[in-house]
Structure I
Amino acid sequence: MTHKLEFTIQQIAQMLGGRVEGDTSRLIRAFGKIETAQEGELTFLANDKYKPFVYTTGASAVLVSESFTPEQPIQASLIRVADPYAALAQLMQFAESQLRPRRRGIDPRAVVAQDAQVGADCYIGANAIVESGVVLGEGCQIYPNAFVGEGTRVGAGTVIYPNATLYYGVVVGERCIIHAGAVVGADGFGFAPQLDGYHKIPQLGNVILEDDVEIGANTCIDRAAMGSTVIKRGAKLDNLVQIAHNCQVGEHTVLASQVGMAGSSTMGSWCQAGGQVGIAGHLSIGDRVQMGGQTGILGNIKSDRSIFGSPAMEVGDAMRSFVVIPKLPDMYRRLGKLEKEIEIIKLKE
């Protein structure tokens, strides 16, 4: 059942612990981008790049910081909060719970093993498969065509979207989200080269996702050869991320699309990796490391560093290098010319 979203600006402010400047009675029915929002929509300002739009937006209300100082009149009502982006996330989470309540019940077209343990208020959709020995905690949501393999344990409140696959023996914590097409627990890429070809090394470990982990669509997390591949509490992985066997991703670390970690590498807590970051095998990355998009990491990285480029270097060094790179062809040509002039001078001596 879909519910209607409709709140006054005053109700939203009370929900967020904010204060209103302007008309408190206007109704909010949707969210919009600050550039294109219309009457009845709420937007936010968290980046000064978008500050000019706060004066032209058609939105009924704008979430702004406590420190925001208008430079000209604003038609929208302002809701002042400590952190507009965090407030927006809180509000949108609430809106989602109203618009898309959790489903309950087992669809008759689902296939659930007789010995599977299904907690209270779970939902298992059509054509989903829950194999023998699976344990589903209270309120789990298993969407149509999802596969939960033998012996897998899924914590309370976890959502597994359509066509996601959890191989056998995977452990998933509470309140996790696994998006469509994700594969958790496929074999790690392990082969022993022999004269007659590559011999497969059985991958006998598993994958552990701790509480509050989110796995993006079509992301793959390989099972360990021995032991566990571990995604720790609160980590967020975007779509199309590849985590190889025996890797560990630290607490509250975020990995953007197409990040790839080779086998047995570890990443600490609160790290941030931009799109297409590549991490070689058997490396250690510390805590709170920021990695710009397409960074190539070939060695260990200490904590509290910001790196960029391939091979990875400090951001400042990378930026200076990028300024030089376009000039290299001309520098090379000039160097060749200078070498010839030096040779001519030597011959004249």
Structure II
Amino acid sequence: MNVTFLIGNGFDLGIGLKTAYSDFYNIYCKSDSNDSLAVKKFKSEIQGNYENWSDFEVALGEYATKVESDEDYLEVFEDFVEKFSDYLKREEENFDPSKNALIVKTMKDALTSYYNIRPADKEALVKAIDGNRVVFNFVSFNYTMCLNDCLAILKHQSGYDSDIKGIVQEIIHVHGFTEHDMIMGVNDASQIKSQILAENEDIIEELVKPLQNQIIRMNFDSNATRLIRNSHIICVYGMSIGATDKKWWKMVMDWLQESTSHHLIVLQHRVGTRFTFRWNRLVKEIRSNLFSYGNVPDEKQKALESRIHIDVNHDIFAMNLRTTAKESEIAVDVSKIAPSPLKQLI
């Protein structure tokens, strides 16, 4: 049985890294540099309303209506991506791989409890798993290697496969890494809210993520597609069901409709869901986004609901792996057991 995790920034946040766009905006907007007029205006726009920029990629598409030229648009995009990449690399240095015991325990628990959610959902998922030995694969939408390192440490433990009743196999970084082939932007040209800019070939090639994946010829997207299509269960962890990854939600919903034996789990961290009416509102929101991005006809939606399992604050991978000053002096080098990002296998 193949279980595929789609991993978002919630993983890095859950281990203590400050990798949210909101963590970076203050540093970016207040940085002292020889900015061009276009970049100064861009920073002022972000600083003026952080809330509107909570999802950078969506807001970037909308910002297209406010730039004076295609050159300005590309300049501000490239400036942000370069600075954000540098920020993530520095933040990743705060990851502490020396906490081996904590990492191994958390990863083992996660891979044996991801389906242990609400009773009705758990019952359906246990029946679907039915004691089968599991092959765990991962499609990461993050740029850091923290997930890779945690899984490498787990695999380094003798007998780990018996504990999780399966094996950890592949991890694909569908949007590249901080060190190379980093992909940011929108799902398609329609999300660039200026018709003139949305028809500019240079802008499309730089900002449309599926096209960037084709251009770099690293097979990130084709490998991720293979894992998704061969899955029996897909578990989405720490990801918003957002429009700029619409391609992947369409693929997941197509996969869900292919077989009644397929199950989708969505685990999100949300506050304020202790009341039934708020919980119901959240479930409807997630389902609505999935159905919308997946182009699922109204008449087919009801039949899929029982195979979409949603839970909040089931933070299975959460653990404090942030390095303190004292711990950084004794941090363990995991390069000997961590994989090369180019190999994509762990």
Structure III
Amino acid sequence: MTASTDGTISSVPSIIPDAASSEDVGRDEDLALYDRIIARVAQGENYYAVAVEEQRRGNYPVRPGLAVRLPTLAFLYGWLGEDVLQGLSILLLGATAFAWWKRLGDEPGGARYRLVGATLMVLGGSSTINRYYFVLHEFWTGMLIALALALHRPGRWHASLAVAALAIMLREHALPFVLLMAAMALWRRDWREGAAWGLLVLIYATLLMVHLSTVAAYVGPEDPLSPSWLALEGMAGWLSKIVLSSNLRFLPHAIAGPLAVLMVFGWAGWKSDAGRTACLLYLGYALAFMIAGRANNFYWGAVVAPAMFVGLAFVPLAARSLVRAALGRS
């Protein structure tokens, strides 16, 4: 499935199977590529040599260096194996749902939404416990961002920082989340926390430069460049990425798209530290996905989709606030 130029979402083959069971569908070429890389890394081969070789063989671009994924997931998959990752995925989903249950209870007016919010978190993140998706960096990154956001409290941010550090080591698409957390800390004038997030950005930038320079050692000027990621797809680009990379894909398109918008609307209506941070986070990624990302990059949406679902719990609250504002009531 992908987004058409008129803003609708049309059905075409994708890496996300429409059936509930992945055994009934063939392995997607992208996922098969990651399978081959992981298998060879598990046998002791050099990640960068293997990744560049396999991407060339499959006619995937290797320039610029960001076209080659960070090695973190390949190493973890090779070391731990699929069975261990299955258990970790279930633990991660459960821990994230529980963290949101706790976070909602700690925020003003959030206790009444904690059960619904935790249930929606499970619904939003349930795709990540499917073995079919374990090689997708974005699915793990999205769950870690959801957990980091739930763990964060003003003045208590160390656990959130540690989880976010793992998220950006899996996929650089988590970097905007880290930058937002730094900006929010500075806005609260928590200089210590702001410095910690800033230090994480500097460390990551250094490691990313090492990654890019290592990739450069294995590619040459004859290797083709990746097509531009500057797609300017507007609302269709954002909605397609969120819908097609989440459980919203099982709904009719006329329902799935508005639900994605309502998720952000709900977050905007919850006047709390978590609500403000999440609202800015999802609006920021929405703008980014409107500008960048081709139709075949729709799985980027998995970086933010899981915890977006929690916003549906606050839609009634946001709607009441909107009505009161329209009527001129405080």
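Some points to look at:
- Label whose coordinates, when helix-only ellipticity at 222 nm (-39500 (n - 2.57) for each DSSP H run of 4 or more, over all residues; to 500) is calculated, return -14500 (choices I, II, III): II
- When relative contact order in percent (Cα under 8 Å, 6 or more apart) is worked out for each of I, II, III, structure II gives the greatest result.
- Kirkwood radius over Cα pairs in Å derived as 23.7 - corresponding label from I, II, III: I
No value in this document is a laboratory result; all are computed from the given coordinates. This one's a predicted model, so the numbers in the text were calculated from it and none came from an experiment.
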